[in-house]
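Participant: In what follows, structures are represented as structure tokens.
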Structure 1
Amino acid sequence: MITYAHRGFSGEYPENTMLAFKKAYETGCEGIELDVHLSKDGHLVVIHDETVDRTTDRTGFVRDFTLQELQEINAGTEEAFEGIPSFEEYCIWVKDLPLITNIEIKTNRYYYPGIEEKVLAMVEKYQLQKKALVSSFNHASLWKIKSLDPDFKCAMLLNSKSIGNIGPYAKAMGMEFFHPDGTTLTPDEVKECHEQGIMVNVWTVNDMALLKRVINFGVDGIITNFPDMVKVWIENSKEIKK
């Protein structure tokens, strides 16, 4: 089972910062989930929201700042500055590490023309094709990725049980993964997906009750703000089973 650190080790460190990614790696997790937008000057930047308001000391839309301006904004704490990283900065760091990167393309509220091409180009530049997957709530972005590179792994994100027969639907879309909200996931949905060869990574699992529940469903991956907690519980469970 794969443990993905959601926006890095975001339960303890400022989300989507290089500090959060480095601290996540130290927990022994196998994957990192992050979010990408485009800056005013067309660079891929790592931040969750369409604005910088919630996670930094500034306000405004990400798309209205240049890369340099975004990197000068503090996404850390009052005590320790952390700039908004470019996706390239992350790729340089992760390229030689044994980590899977789940790249969420944030086009579900504001569409960035060309963002899919830029993501694939950056992944190829640092030879991360076999260690990366793209996810999105905007399924048109996933179709675009597949049209550009049919072999690139994609994950369909859903935040509610709004689609019936999820396994056949994901298969028909050409997806390799389904990423559901753990609070709405059912064992039948996991079974449907597995019958179609679709793997299930569930988000965002931050408490023990939900963790135990979805593991009992047979999910393939856990996306969590607390990768340390998940890794310890999974390892302890293995020991108990022995």
Structure 2
Amino acid sequence: MQHKSRRVALITGGSRGIGAETALALADHGYDIALTYRNKAARAQDVVAAVTLRHVRGLALACDMTHSSEIASLFQDLKQWTDHLDVVVLNASGGLERDLVAADPQYPMHLNRDAQLQFVDAALPLLLQEGVIVFVTSHWAHLYGRMEQLPAYEPIAESKQAGEQALRARQDEFAGRGVRLIVVTGDLIEGTITPKLLERTVPGLLAQRRTSKGALPTAAEMGREIALAAMKTDLPSGSTVVVGAPLQSMLFPR
């Protein structure tokens, strides 16, 4: 069990990419790290090993967030490890997994909206006063309906925006607990799984984005920005932190 003098962050989807880099960035600032993964156990343990090299504690917890029973089990295990949380980073998302969507066409909405809310419900009792919930999204999702969408990504964009709006609708509830909500939105992130999957359906997408918008952010850069947003105590609840191309440059022309 961890004493409240230690800062603790819980990161969903922390076994690779942005989630893993966020874990390392927060560990660099002295946070104990708990991270969730769906099926990448070896990668998750690699992240835990890297976290502990930074002289903080690390814990990897398996969880398919679309199953409420697995969320409940995760928090039972987490409570044996810590009695509080300072930061919850809602990084896990999905909808490009063909097998999961074939089995459940509503999978993107179940994961990117419904599961996010259930996870927050489970986390809130552990979040301390002045705690922070960070919702990680993309420009395509954050601006859904106001910018051109990639057809393959549209179900993810629609469902992630629904998740963001559902969380924003609960800001008064969070404030009553002394908890802030911060949204971090990123451009396509170099080296992560989403652009790789999108490239299969839109060949040349990454080269086109680099040409039109300049260098894309890396996962490490995105992770550092998420960590900084979580730690910035004067950032008002409801703030949106933008990583990569400015949002204005992504909007439909008027």
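Values in this text are rule-based calculations from the coordinates and carry no lab data. Please read these numbers as outputs of a predicted model, since none were measured by experiment. Cβ atoms are built from the backbone, for glycine too; each structure is taken alone.
Participant: On distance in nm of label points 7 Å out along Cα→Cβ at positions 70 and 198, which of the structures labelled 1, 2 is highest? Can you show the working numbers first?
Facilitator: Details: 1: 3.0; 2: 2.5.
Answer by largest value of distance in nm of label points 7 Å out along Cα→Cβ at positions 70 and 198: 1.
Participant: Can you rank 1, 2 by FRET efficiency 1/(1 + (r/R0)^6) of positions 22 and 166 (r between Cβ atoms, R0 = 25 Å, to 0.05) and just name the one with the largest value?
Facilitator: 2
Participant: Quick check for you: by mean count of other Cβ atoms within 10 Å over residues 54-61, which of 1, 2 is greatest?
Facilitator: Across 1, 2, mean count of other Cβ atoms within 10 Å over residues 54-61 peaks for 2.
Participant: If distance in nm of label points 7 Å out along Cα→Cβ at positions 62 and 206 is computed to be 1.9, which of 1, 2 is the source?
Facilitator: Working through the options, I get structure 1.
Participant: Given a value of -12500 for helix-only ellipticity at 222 nm (-39500 (n - 2.57) for each DSSP H run of 4 or more, over all residues; to 500), calculated from one of 1, 2, which structure does it belong to?
Facilitator: Label of the source structure: 2.
Participant: The value -0.69 for log10 I(q)/I(0) by the Debye sum over Cα atoms at q = 0.15 Å⁻¹, for residues 46-149 alone was derived from one model only; which of 1, 2 is it?
Facilitator: It must be structure 1, since only it matches.
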